[in-house]
Structures are given as structure tokens and as C-alpha cells.
Structure 1
């Protein structure tokens with residue numbers, strides 16, 4: 001399903017004639033210009049063919065595994081010292097760098113970029129397309145996560161130490177209570193949304209920004225639905241985690257937390273401060 005262009009295109013959002021150039025250059029932008037940059041990116045995503053979204057989402061699900069793998073590699077090599085937790089969590093940033101800089105479809109990014117044009121258009125068709133895109137991208141992310149998890153579990157690619165670290169990390173991520181997983185998903189959703197919001201002003205510092213924000217997610221032991229899906233899948237393909245516990249104890253609560261943090265809290269608060277400056 002393709003979203004009617006008329007429902008999304010609203011190039012009169014910003015009042016000043018020079019704003020288009022400012023959005024393109026993405027320098028020190030005002031909040032309304034940052035919102036416009038995010039809106040245009042979200043509009044492009046909503047208009048992409050489903051086939052492209054599917055394969056991009058699968059690629060993101062595969063590449064995000066390097067967050068879990070990077071953390072496991074550092075854990076397996078570092079000594080068991082008090083500072084190890086801080087350093088090993090730097091590995092969590094690897095997958096996010098691959099996905100975000102590679103412009104792959106990651107579900108938690110879509111919870112802010114695709115909401116922006118829908119808020120502007122107020123279109124029912126736009127809202128439906130947004131939900132359709134969310135479902136497609138999330139499903140594709142999970143497919144990629146299961147594919148790479150099966151590969152890591154059964155192909156001779158991990159040493160015993162790294163495999164053991166992967167198992168420990170996966171059991172920890174999926175082993176918390178459902179309510180705790182949801183609550184920990186809220187700050188992760190906020191941080192990813194804030195990262196998307198700040199990227200238009202990064203101006204060559206994207207790597208540093210992605211590193212700091214995703215490292216903070218790992219340090220806070222917050223839950224992320226796509227990276228967590230790799231850990232969930234790693235356990236499931238080896239029979240270490242049942243379907244009901246995976247879905248209702250981990251997946252749905254974390255999904256809810258990420259959506260609450262990224263969309264309900266961050267995006268709508270941003271919209272509230274932008275709305276008075278936007279033409280009706």
C-alpha cells in the first residue's frame with residue numbers, strides 16, 4: 001500500500017523562504033527546522049515500496065546482532081574486574097552504527113520519523129500507512145534476528161568463550177520480569193528517539209553521537225526490542241526459551257516500552273513545542 005503523496009506533502013510547513021536551504025545544510029537548526037528535517041525523512045520512508053522496506057528491515061535485524069556480538073566479544077576477552085561492565089558495553093554500539101549509518105530500517109527509528117509527517121497531515125490514510133510500515137519493519141527485523149541467531153548458534157563461528165558470553169547476555173536480557181522489561185524499554189525508546197532528533201545537527205559527528213547514546217542504553221541496562229530480539233532468538237533456536245515466555249514475558253512488554261518512550265513521550269512532547277510555530 002502506498003500513501004497518497006497529497007496526504008503527506010506539505011512544503012509550506014515552515015514560514016521562512018530560506019528554511020529549505022537550512023534544512024538541507026542541517027546546521028544549528030531551530031526545533032521547528034529539526035522537526036521539518038525529521039518529517040521529510042519520515043515522508044520518504046512512508047513512500048518507499050514495501051519490498052524495499054522488507055529487505056532493509058531484514059538487513060537491520062542481521063546487522064544489529066553485532067551489538068550483542070560486540071558486547072559478548074569484549075566480555076569474553078576482558079578480565080573479571082569492576083570496570084569490565086563499563087568497557088564491555090561499548091560493544092553494544094557496533095550494531096547500531098552499522099544500521100543507522102547504513103540507513104537500514106530499524107523499528108525504533110521509525111517510531112519518530114514516520115510519526116512526524118502523520119502529525120502534520122492528520123490523514124487517516126497516513127496513520128494507516130505508518131502502522132503498516134511499523135508492522136512490516138518490525139517483522140523484518142525479527143526475521144533477520146532469527147536468521148543471524150541461528151547462524152551464530154549452529155555455525156562454527158564463535159569460540160566457546162564468546163558463545164558462553166552470548167548465552168549469559170541473552171539470558172539476562174530476556175530473564176527480567178515483564179513489567180521490568182517494559183519499564184526499561186521506555187528510556188531506551190526515549191534515547192533512540194532523541195538520537196534521531198539530534199542527527200540532523202550532527203554535522204560529521206554522527207559516529208560520536210550514535211556511540212554515546214547507544215552506549216548509555218547498554219550502561220543503563222535498558223531494553224531494546226530489536227537488539228533484544230537477537231538475544232531472544234539466540235535462546236529460542238537452542239531450546240533455552242519457550243515461545244510463550246519469549247512473546248509475553250519479553251517481546252511484547254519491551255515493544256510497548258520502546259513505543260511509549262519513543263512515540264508517546266518523546267515525539268509527542270516535541271510536537272507539542274513545535275505545533276504553535278507550524279501553520280495550521
Structure 2
């Protein structure tokens with residue numbers, strides 16, 4: 001079994017054929033590791049764009065790739081054929097920093113090769129989630145970027161060139177080496193079966209209809225988060241910034257606070273977050289806010 005640490009660079013472009021924007025892959029970089037995490041081989045290819053002949057200025061700035069570089073690249077089909085041959089027949093586990101790259105690869109294969117599934121993808125691990133679980137940001141709810149995670153793991157990211165596919169793959173592999181636990185990594189791996197692709201294609205969304213059957217009416221019955229006593233609703237529930245919000249007043253504590261309730265439908269669960277924000281009216285000063293969250 002081999003571990004394949006992969007990184008992609010892409011250019012966001014509008015496709016008339018698709019009737020929308022697509023993150024078109026312009027570079028694939030990967031390295032193969034054996035079961036002892038020893039590097040065995042590397043892969044790198046630049047891909048000629050089919051949708052847009054010009055790179056976004058942000059992409060050029062980050063990658064230092066030029067329009068001329070892309071124009072001399074290979075087709076996406078040829079790149080995938082080369083990549084498949086490079087992988088060989090050995091069982092593999094793909095690892096990418098966050099699932100954005102694997103989503104983009106699936107989307108590009110579906111759009112340009114009419115492949116709803118990727119034949120060479122056997123198992124998959126979100127390396128960002130795996131590595132972050134070993135840091136003090138494990139329960140922060142925010143995703144660490146590759147460079148930030150490297151610093152937390154004691155790696156100097158400046159040793160590695162940034163924002164080229166193979167270079168970012170090397171930095172990601174260095175992060176993996178710092179926290180490698182074969183059992184935990186195996187537990188984090190997903191078999192690339194039908195549910196895996198269904199999960200990737202699912203787009204999480206926020207529920208904005210307070211009358212939705214997914215919304216629990218009991219969550220909107222509020223008490224004071226300090227004394228637990230009854231409160232008076234001063235402003236009705238309104239939907240704003242992906243959450244239902246209302247203002248309450250507690251006579252016993254003589255305090256006002258805003259309650260925000262957010263419903264987010266994920267692939268396999270409904271994420272509900274209830275937040276209390278104290279409202280303090282301080283003349284000639286910036287209002288002081290103290291937040292308490294329930295998830």
C-alpha cells in the first residue's frame with residue numbers, strides 16, 4: 001500500500017458549456033510514500049486550460065505560472081493518463097490538505113472526461129483534519145491553513161517553496177510525518193465508494209425558513225443564560241447572516257442580550273449552534289459584548 005500526498009493548482013473560470021464557474025485544474029503535483037513514509041517517487045504536470053486561456057492575476061501571483069506556461073501544458077486527459085500510469089496498480093490512500101482538491105479533481109473528471117467516479121482513487125484522508133487533531137486548534141472549529149499547521153507542528157514552512165503543487169505536497173507530507181500514527185490514519189481514511197462521492201457532491205446549506213420541519217421550535221424558547229429566569233422578547237426573530245436572531249431582556253439581571261440560532265444542514269447531520277451575546281450600552285464607548293455558545 002502506498003500513500004499519495006497530492007496538491008492541485010487551479011484557475012477559476014466561467015464555462016458557457018456548464019453555465020457557471022469551474023475551478024479548472026492547471027497543475028497536479030504528488031509524491032508517493034511507502035508504509036514507512038519514505039518517499040518513493042514524485043509526479044508533476046502542468047495542464048493546458050480548456051475553459052479560459054488567461055489565468056487570474058491572483059493565481060499568477062501565487063503560483064508564478066504564466067499564460068505561456070499553461071498554453072504549453074498537456075491536456076487534462078493526458079495529464080490524468082500520465083498520473084494513472086505513475087500511480088501503478090498498488091493499493092493507495094490519497095491525502096490532500098482539506099477536501100477542496102479532491103472535490104475539484106472529481107468535478108474536473110466529471111466535466112472533461114465524463115467520469116462520475118475516479119478509478120485510481122481507492123482510499124482518501126483529509127490531511128488537514130487529521131493533522132489539526134494533533135494540535136491545540138483541534139476543537140477550534142476553524143480550519144488551519146497548511147503553513148499555519150506546519151508552524152504548530154514545529155516545521156518552518158519557509159523552507160518549502162509555496163503555492164506550486166509538488167512543493168505544497170512536500171510540505172503536507174512533512175506535516176504528516178510529524179504526527180504519523182498508522183492506526184489513527186487508517187481510522188481517518190474513507191473508502192472511495194458511492195457514499196463517498198455522494199458526500200463530496202453534497203453542498204451544505206443554512207436553513208433560512210423558521211417554519212422548516214428541520215427547525216426545532218423548542219430552541220426558540222429562551223431564558224436568561226445567567227440566572228435561568230424568564231425573559232421578555234424585545235425584538236422578534238429575524239434571519240440575518242445565516243442565523244435567526246432576536247433580542248431579549250432579563251428584568252432580574254437588568255441586562256439585554258441577543259440570541260442567535262443557526263441551522264446548517266450537512267451531509268449526515270444537522271448542525272445547530274445557539275449563541276448568546278450580551279448587549280451593553282456604554283455611552284461614548286464601544287459596546288462591550290460577551291458571547292456564550294451552545295452547539
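We did not get these values from a lab; they are worked out from the coordinates using the rules stated. In this text, all values refer to a predicted model and were calculated from it rather than measured experimentally. Cβ atoms are built from the backbone, for glycine too; each structure is taken alone.
Quick look at the numbers
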| quantity | calculated |
| --- | --- |
| Identity of the structure behind 0.99 (criterion: Rg/Rh (Cα atoms, Kirkwood Rh), calculated), options 1, 2 | 1 |
| Per distance in nm of label points 7 Å out along Cα→Cβ at positions 85 and 229, the highest-valued of structures 1, 2 | 2 |
| Of the structures 1, 2, the one that -21500 was derived from, the read-out being helix-only ellipticity at 222 nm (-39500 (n - 2.57) for each DSSP H run of 4 or more, over all residues; to 500) | 1 |
| Origin of the value 28, where relative contact order in percent (Cα under 8 Å, 6 or more apart) was derived from one of 1, 2 | 1 |
| Structure with the greatest value (metric mean count of other Cβ atoms within 10 Å over residues 181-188, set 1, 2) | 1 |
